[in-house]
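Student: Before anything else, here is the set of structures, which you'll find just below.
Rule-based calculations on the coordinates, nothing more; no lab input. Computed from a predicted model, the values in this text were never measured in an experiment. Cβ atoms are built from the backbone, for glycine too; each structure is taken alone.
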Structure I
């Protein structure tokens, strides 16, 4: 049977557009109740039994026959050996990508990650102290696919931020270790690495075991079990975000080759059946051309079945009245990846407020951002770009306020604080401020 990818065809001029549009965007982040209960059991078991529980679940879920945690830890020598064993072209690509990612995040740190302070007219010092987290855990997916790019995107900004230790966990079902993932850990400066995954890996990082050190924050994507576990351990540790299915939105004015745009839509659809690929364009003939290219190119794709289901179930080709309207709809969607496929992308960029990453111009394919452009590819999904940001150096730093009140400053601030404290009924607060006053408060 011939596979077909039939994205929903919509027009903003249709009377049913709003209802059809909302239905196509809908995706529930609710986790299956059975998964939630299983995750809760695993977390509690790892918290209680530590390494023994991690070993048991790794044997059960990944099919590994191991007797100790030592067999699940990757040494630095193994990581380097994996790097040295890669073909020269892969070593160069990995190093070049890492260099660009590091360069971008170093610039990010200089722009927003420095401590600062000032003294006001009475000598009081006020400021902010920026310090890195002591230890973070990065989760790297394994199983259906291996993601060395995720290693770079999670570990390098942590390293640039000055994090003391970076602990990587990566499942290796049936014991299959991906050399590119191990090599990426070597290039990115991972401190320790363990071949464990799932909820048990999240639990080990969050609570610590005799072997796996407890971390301060966990970053990185994973399956429903990993997402559920991250939600449950939040508060014990920090987390980056709860990621939904991958998304791409292409704003096109009809000037980009249609096969380029079709392949860009494929680039997210091939992740999984729940991924979402949407085209917004005012040119009906161009939308038809993109559909023809989808039909032509689909049979050539190794993951054609996944792409076809993703595009048919969640994809959309939407004809708008104008590019301005397309930008307004894009802001409503707040996509993870937003391509502005136009001859003049800078004309439209000021109209775009909400997106995880914005890719400007026909030559800027989303896939370049995934691997080597420099900015982070860990991005907010499911509309959360309305209020959240890409992973960055700032996610691996924390800020402490600095306050040094001079004797002169205490005379002014003490009166203000005491007045407000008495108003709140907090006498100890008020008297602590008043004790510093040279002249008792009337």
Structure II
């Protein structure tokens, strides 16, 4: 099976245009999908449980007398965990333990304890960090099941101290995935409802008679879920609008080309819109990777998906040197960046934009998806230029603490009053002046 992948060369006069064409992706600004999501949200806001039941019957072919009947009891989640094959249960538990350990360390290191300090005049300033009360976790269902997404979304919320975690997962035709339910049990999810789509987002955002409204919604979904999350942002918080999965590999030509080919496959197999790109200064090595792709692809169960992804959105790019590879990587700002090269830490110093970095030839991106520990919910579609992986900090909020002493009120009051008069806000000025005149 021979693929015709795009081969680019950074020395080409129109390379920048070619690269931008590879990266171009319309993240689902489909007007029809947006209108449909808006209509569903409006119905859920107006009719609550009745609308959720109607859409669940319509889209997932699941009928129920009440939304309560679509809730999975905790006992069923625990039973799903007990019934897993021992080797799979052990793998799930070990992955959860590593994810929890990383996020507990993250909580400690990222200022989750808050702070305060006292100025010379006795004024106290600081910041209080508190967890969100209630969060909703969307877990995709249908074509594939993602227990790893349950761990990555629920565990940092639990570590942050979130009081209640509500999970929604569509179950088309009533088929429930035992591994997803087992992951919910391990991660400490409080309630699970078998609903999905924009109607699930609406139920979490607005609340219904059965489902309490949440403060934030996290987790990936299809185009309707993404459109719904955009529309409810502001009523609730959201993590991000996730696009197709991406991998960018920088390789110096010293890694087994079969390894790199399989790393490119690991993202391409997600779906046809996923993106896999290789940057390398060695033309002969790029040809070797192409040969590995042709050799290994026929044995892949999802070879058709991989082939379309690589053909439509993949690229093999010859660069001048590793320094230029890092510059191009910063432009791409990929979700996953592998630096499969000698001295990978040295090259990582030159990277400013990446969702997660995998350093050295033994650090396959797949390990990050499941069990390395850091979160696999990452910014896509070049948003790593300004956003970060999901973490404990996403489930907390910060309140400023200002306790002004009598002496401080006089000092700060004069400054505030002068600026307030300059803005024409006399009440502001006099409010400050009352405390020292």
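Student: Tell me which of I, II gives 2.1 when you compute distance in nm of label points 7 Å out along Cα→Cβ at positions 168 and 336.
Tutor: Values: I: 2.1; II: 2.8.
Derived from the structure labelled I.
Student: For distance in nm of label points 7 Å out along Cα→Cβ at positions 24 and 88, the calculated result is 4.3, so let me know which of I, II that is. All intermediate terms of the calculation are to be shown ahead of the outcome.
Tutor: On the way: I: 4.9; II: 4.3.
Answer by label: II.
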